[in-house]
Structure I
Amino acid sequence: MPIIAPSLLSADFLNLQKDCDMLNASEADWYHLDVMDGQFVPNISFGFPVIEKVRKATTKVCDVHLMILEPGNYAEAFQKAGADYLTIHYEACPHLHRNIQQIKSLGMKAGVALNPHTPVHLLSDILQDIDMVLIMSVNPGFGGQQFIPHTLTKIRTLKQMIKERSLSTLIEIDGGVTLDNAPSILAAGADVLVAGNTVFRSADPVATIAALKKL
């Protein structure tokens with residue numbers, strides 16, 4: 001079964017406790033928390049105070065996705081805020097191996113995210129050190145975008161790389177995931193589905209999460 005990670009970027013921030021209670025009662029596996037700095041991506045979201053509060057509201061995995069420059073400056077603070085997975089962008093890290101070592105030394109799982117234009121083969125020399133690869137299936141920065149179809153090819157290529165090396169690296173897909181396209185995403189080899197609007201804008205978010213989980 002896939003790991004379902006609803007994105008709190010689409011939650012109701014005036015009623016965040018209510019949405020956390022909903023996720024806790026649902027079949028969601030992880031909380032996906034998008035951090036944006038207005039520099040690496042053209043948007044600003046939330047940071048440590050929100051993650052600290054969310055961490056106290058759930059026992060589920062907190063999957064923190066940093067869409068920021070110089071993530072190494074903040075890794076320790078995100079660990080203290082409660083991140084279980086910390087995902088950084090390939091494009092933001094000229095010393096990626098050092099960043100991954102730092103994340104792991106702090107006791108977190110290390111993820112690396114790839115923008116839509118970034119080929120998966122660029123991770124060839126570091127794949128064995130990564131716990132998860134997040135393939136962006138939209139351009140990062142905003143929710144509610146359409147899934148980029150070429151993502152399926154990238155997933156298949158990455159899955160083959162993982163299998164050839166007998167690794168257990170997870171593949172996470174973030175952006176435009178719906179009940180309609182999720183089956184093809186999973187068939188291509190994805191393990192983790194991030195869903196924002198699909199969950200929080202649905203008439204029955206708990207049922208939508210359950211439907212995704214059954215795929």
Structure II
Amino acid sequence: MTEPALMRLLIWLSPAFPTGGFAYSQGIEWAVRTGDVRCGASVGAWLTDHFRHGVGFGEAMLLRAAYRAGADPGRLAQLAELALAASMARERAEETLAQGVAFTRAAQPWRPAWIGETLPYPVAVGALAAAHQAGEDATCLAFLTAQAAALVSAAVRLVPLGQSTGVAALAGLEPVLIEAAEQARSSSLDDLGGCGFRAEIASMCHETQEIRLFRS
């Protein structure tokens with residue numbers, strides 16, 4: 001990877017990049033309310049399942065597929081449809097599309113014309129990274145790490161947890177994220193799906209949660 005490509009990847013996946021990720025918890029808010037997530041250990045366990053069996057692993061596969069799609073708007077449109085179809089909860093579909101739109105708009109200085117503005121988040125990131133020849137493996141792992149950091153941050157605010165506990169939870173996820181990124185490399189879109197049922201239920205129940213700090 002060239003130095004400019006690495007710099008761009010760091011910028012795009014920085015918490016400061018305006019994708020609105022701070023506003024989403026992917027059901028963790030409901031999980032905190034029910035007591036499923038209540039401490040650093042339970043945050044780690046919840047997110048381990050998320051990246052091994054749930055949405056996190058699916059996003060890794062979609063990102064890699066978008067990276068490999070090349071400058072093919074038709075293929076990216078197909079992946080966008082698939083990503084939204086795989087979103088089992090309304091809030092989840094709204095989240096990935098809203099973040100993808102925000103990402104592509106914010107990335108306008110780097111975005112080629114063949115990448116549209118209405119792509120789900122992992123599809124948009126994968127396509128843009130490929131356009132700038134950021135390494136596929138590095139992009140996938142960086143994306144998963146950024147997602148994990150955002151969700152740990154949500155848990156820190158919701159439980160609440162101390163910052164040191166949140167950092168420890170994120171450190172504990174390192175082997176999980178590496179494993180997910182590696183498995184996604186050899187997976188096909190036929191493998192897209194998951195069995196993170198509790199997280200999917202959490203996302204659905206969050207839609208009607210009376211008091212909410214997050215949009216998902």
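Looking just at distance in nm of label points 7 Å out along Cα→Cβ at positions 69 and 141, which of the labels I, II belongs to the structure with the highest value?
II
Here relative contact order in percent (Cα under 8 Å, 6 or more apart) has been calculated and equals 23, so which of I, II was it run on? Only one of I, II returns 23 for relative contact order in percent (Cα under 8 Å, 6 or more apart), namely I. Among candidates I, II, the computation of P(r) over Cα pairs in 10 Å bins from 0, in percent, for residues 53-124 alone that gave 22, 57, 21, 1 used structure II. A value of 2.3 was derived for distance in nm of label points 7 Å out along Cα→Cβ at positions 5 and 189; which structure in I, II was it taken from? Corresponding structure: II. Among candidates I, II, the computation of helix-only ellipticity at 222 nm (-39500 (n - 2.57) for each DSSP H run of 4 or more, over all residues; to 500) that gave -21000 used structure II. Looking at distance in nm of label points 7 Å out along Cα→Cβ at positions 21 and 165 over structures I, II, structure I comes out largest.
For distance in nm of label points 7 Å out along Cα→Cβ at positions 93 and 109, which of I, II scores largest?
II
No lab work stands behind these numbers, since they all come straight from the coordinates. Please read all numbers here as calculations on a predicted model, not as lab measurements. Cβ atoms are built from the backbone, for glycine too; each structure is taken alone.
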